[in-house]
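Taken together, the values in this text are just the output of simple stated rules run on the coordinates, not laboratory data. Not measured: the values here are computed from a predicted model. Cβ atoms are built from the backbone, for glycine too; each structure is taken alone.
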Structure I
Amino acid sequence: METNEKKEEQILIRITGKDRPGLTASVMEILAHKDAKILDIGQTDIHSTLSLGILIRIDDEASGQVMKELLFKATELGVNIGFAPVTDEEYENWVGRQGKNRYILTIIGRTLSAKQIEAATKVITKQGLNIDSILRLTGRMSIKHPARNGKASIQFSLRGTPEDRQAMQKELMHISSEMEIDFSFQRDDMYRRMRRLICFDMDSTLIQTECIDELAERAGVGDQVKAITESAMRGEIDFKESFTRRVALLKGLDASVMEEIAQNMPITEGVDRLMFVLKHCGYKIAILSGGFTYFGDFLQRKYGIDYVYANELEIGEDGKLTGRYIGEIVDGHRKAELLKLIAQVEKVNLAQTIAVGDGANDLPMLSEAGLGIAFHAKPRVVANAKQSINTIGLDGVLYFLGFKDSYLGEQGNIN
């Protein structure tokens, strides 16, 4: 008994050569004329060199004519074209693999070399993950003006499940410290693509100083306070106890010095650009700091920050610091509580939150957040954080969020 059912086949079309406007449209015109179904399509462009792949399903009686027309068109356009048959079984096996977990590995450095990328890809291979795509997030490097090349970032889209994620994380962190690059390894899910709330530590994160140390220098107790600060940041002593002791040493300092300190705070590299992009993209921004509200409020006015929670120094009627503070101390535990509270108020899932900090008292909020980032942090913090930035400025956070310089337009050019 005869059947009129048409037989179809899959063909993978590969096109390479100099990119030019209208190339894809020309190819699609030929495919459309023969009612080809597009099963998959992908394109990359490196230094004006195109690599285009199209997987089609087409009536096998029409496939020969389509390939002939595409060969003529490729010759006309001056590009190379190749064809490869894909069996039904091969196609179904490929479709089945698409159900595997997907992860994003982001690499950041001042520059990125083949040696550094080799180290990262070896870890990927060792863990049984397959690279689906590679995307450069930063702008192209200048050879004539190397001073403009302040950062480099590449994003790998991976498929599969790590054989030992903890071991993978440990190995990536080792490479990070040995080769001066930073990594972020995240599951590629809806939450990664929809981050909405970001919480920052202030001292040694948004600003390159510890405000309590600045106050202590002016009070003549700099060495005493600095020793307690460093011990607390290393997690050697309880934060509340150390905070109380340090504030007590400030007794008698004229409160007017805070304005001078605020006006001259050294803003961390990349903060202006980061804040501009975050505000324009609708993120809610919070400062959760073990420092002082005076300086947090200053930054809030400067950058339009939505929330500030820090510690308030008590000022006497004589305009001098009393050596005491007002209200509850914002320590590590309180920071984590505030992150969850703000997320609840903003109706944001915790998985959509980001926390950035450098000290031991930031670890609780880094652990609670969907994405916790240690920034130029103390060794203990780096060892316990899943992501860290140690090589570039704070705008490196943008690359961990998947931002690409070329998509930022004006925002991407702010230093």
Structure II
Amino acid sequence: MKKVMLKTSLGLAVTLASTQLFASGFALNEQSISGMGTGFAGRSSSAEDASTVFGNPAGMARLKREQVTVGAAAILAKSDISSSGSNTPGGSFDGDMVPKVGVPMGYYVKPIDDQWAFGFGIYAPFGLVTDYENGFAGRYFGSYSKVSVVTLQPTVSYAFNDKVSIGFGPTINRIEGTLKSDVRGNFAGTNDGEVKISGDDTAIGYNIGVMVQATDRTRVGLTYHSMVDYKLEGKTRISGAPFSVFSGSKFDASLKIKTPESVDFSITHELDENWTLYMGSTWTRWSRLEDITVSNSGVPPQLGGSAGSIGTISEPQNWHDTWAHAVGASYKLNKQWTLRAGLSVDQSPTNNEDRSPRIPTGDRTAFSLGAGWSPTEDLTVDLAYSYLMEEDVKVSHSKPLVPGVNTSYNAKYENSAHGLGVGMTYRF
């Protein structure tokens, strides 16, 4: 019985780590506060401040002054969960499993001459925490997840002329994660155990972009964010009565993950001296995530260490590629103030069969408002607010976590989130 329980819980915990990390519904878009105000429309064509290091490194060629852009966004998520036929013993459905999340960012750009510019960025492309209450009905399928990715990006750009520029920057990406799942002890739900997995890795990728001033009032931009190939190394720790004398043991664990590449195309069009329109689309190759395989070493045969058991675990994901689209506008109220607004829609890569309580999201729509205040020519303060709502989704999982007893979790999720951002750009 121990062998079956450990295999099931460990497989789910590690496999679902990737859903936490990759999910469109919880992926982080907040790498620019000025871009947040327009719903990230025009992200690869606007180049309004040093955050273009991420949005499109070719845009650094448009920044004629040395400058620093820093900012942070707070994400306040809400989930309403309703049961639709779970048989988990003692299960609760309180919801609001996502605590407040802060997303920092910082960028620096220095023009070298009329053609070359250098930049550097630090930002968080992915990250979230989900923390369900004790006794959560879906605890055997995922009770706690914390995944964070921090990226460093040194960047250069080159302007061929006043119309066309390119930019390139390698990315140094650090990923860390912790995952927990309960292990069912018996039918009464008492004496449960826990599987805790933690790991980290550093991997290299790159961003490359091109920007074209197509007309006096229209710019187009194209940015490619590369795939990043991680191999997380860490520990799997088991505890609780179901593991008997092995409770408290740790085993070496490794997990290979490839974050998918994406392509962002956008257009910025200045209607007149006051109005500017933005639009953009992003394609992401989520179909790379067909399955997740975790390898564990040093597992005793009593806990399923033999070949074909938990030594190697593979779980299907079957995700699909997605599109995100955004439109936005800005209005220059006067010399000091610029007002912004945007609307974006984003597909979820998950499917109804494999969706889990770690990432219970569907397609989403976000409305954004923002403002830029420039009290002097050297300083701009940006503010942004966004409201995100998702389609209602269902999570349905059933596993024989105890031999002869099928444990199921079926629930409906209604998710929404508020985003608040503040940033500052100082020009030297």
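Computing mean count of other Cβ atoms within 10 Å over residues 174-181 for each of I, II, which one ends up highest?
Max of mean count of other Cβ atoms within 10 Å over residues 174-181: II.
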Practice task
Assign the value 8.3, calculated as distance in nm of label points 7 Å out along Cα→Cβ at positions 54 and 318, to the correct structure from I, II.
Solution key: I
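Where does the value -2000 come from, among I, II, when helix-only ellipticity at 222 nm (-39500 (n - 2.57) for each DSSP H run of 4 or more, over all residues; to 500) is the thing being computed? Numbers along the way, then the final one.
Working: I: -11500; II: -2000.
The read-out was computed on structure II.
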Completion exercise
Comparing mean count of other Cβ atoms within 10 Å over residues 70-77 across structures I, II, the largest value goes to II
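For FRET efficiency 1/(1 + (r/R0)^6) of positions 102 and 118 (r between Cβ atoms, R0 = 25 Å, to 0.05), which of I, II scores largest?
On the way: I: 0.65; II: 0.35.
That would be structure I.
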Completion exercise
Candidates I, II; relative contact order in percent (Cα under 8 Å, 6 or more apart) computed = 21; producing structure is II
Handout entry: Top of I, II by percent of Cα pairs over 29 Å apart, largest first
Key = I
